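Given below, in the form of structure tokens, are the structures.
Read-outs: derived from the displayed coordinates by stated rules, not from any lab. Predicted model only: the values in this text are computed from it and were never measured. Cβ atoms are built from the backbone, for glycine too; each structure is taken alone.
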Structure P
């Protein structure tokens with residue numbers, strides 16, 4: 001069985017303007033296309049940064065994501081982005097008003113890392 005690369009990652013959000021602003025305007029993803037799907041009561045906005053494609057499904061009636069500090073749930077835990085300089089990214093997050101955790105060091109490889117959150121509270125990570 002050959003699984004060579006990630007084709008895309010799908011994320012559900014409830015507010016089109018907030019999700020588009022966060023992923024396109026703040027994080028710099030480029031819009032690829034957009035599909036309004038009344039039969040599914042959603043909008044699918046595909047965005048790309050390099051080889052990474054995100055499918056942003058906008059469903060206003062989706063249930064909210066459980067917020068921390070609740071126990072972790074099964075399923076996808078977070079997405080991690082490799083960056084050259086975590087500290088520089090945190091300064092940029094502050095400038096863009098993107099909530100994030102303080103700088104920390106990975107327990108296993110000792111590299112710098114931090115978490116930040118999209119408008120729905122999805123945890124995202126930056127890691128050197």
Structure Q
């Protein structure tokens with residue numbers, strides 16, 4: 001069981017880093033590599049999207065290796081993160097639309113929020129259940 005879990009973690013890490021690399025390519029390629037060639041940009045974005053889907057599948061496979069308690073801990077953390085992200089994300093967007101904040105609402109801020117919220121709720125749930 002430990003060997004299978006380690007294999008799943010390594011697969012997820014590989015897909016995650018590959019997704020990050022294809023995201024960087026899709027982001028910076030049009031600026032530095034192919035000077036806004038739309039065909040190459042669309043191709044890079046499609047490759048990134050497909051790679052992201054494969055990363056999600058690797059994540060699902062990893063979660064299937066967890067025991068029931070670990071699945072419960074992660075499911076609760078994901079549920080809280082999803083709910084908080086929808087509420088905070090829509091509020092953040094509304095603040096931007098009504099010009100109550102000086103800057104534009106950026107997705108990077110929301111991604112940071114997702115990561116921090118998931119980490120904190122995961123740590124709280126682990127402490128609560130373990």
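Between structures P, Q, the calculation of FRET efficiency 1/(1 + (r/R0)^6) of positions 45 and 117 (r between Cβ atoms, R0 = 25 Å, to 0.05) yields its largest number for P. I have 2.2 for distance in nm of label points 7 Å out along Cα→Cβ at positions 61 and 85, calculated from one of the structures P, Q. Which structure is it? That value comes from structure Q. Source structure of the calculated read-out (log10 I(q)/I(0) by the Debye sum over Cα atoms at q = 0.12, 0.20 Å⁻¹, -0.67, -1.19) within P, Q: Q.
Using the calculated result -3000 for helix-only ellipticity at 222 nm (-39500 (n - 2.57) for each DSSP H run of 4 or more, over all residues; to 500), pick out the matching structure from P, Q. Traced to structure P.
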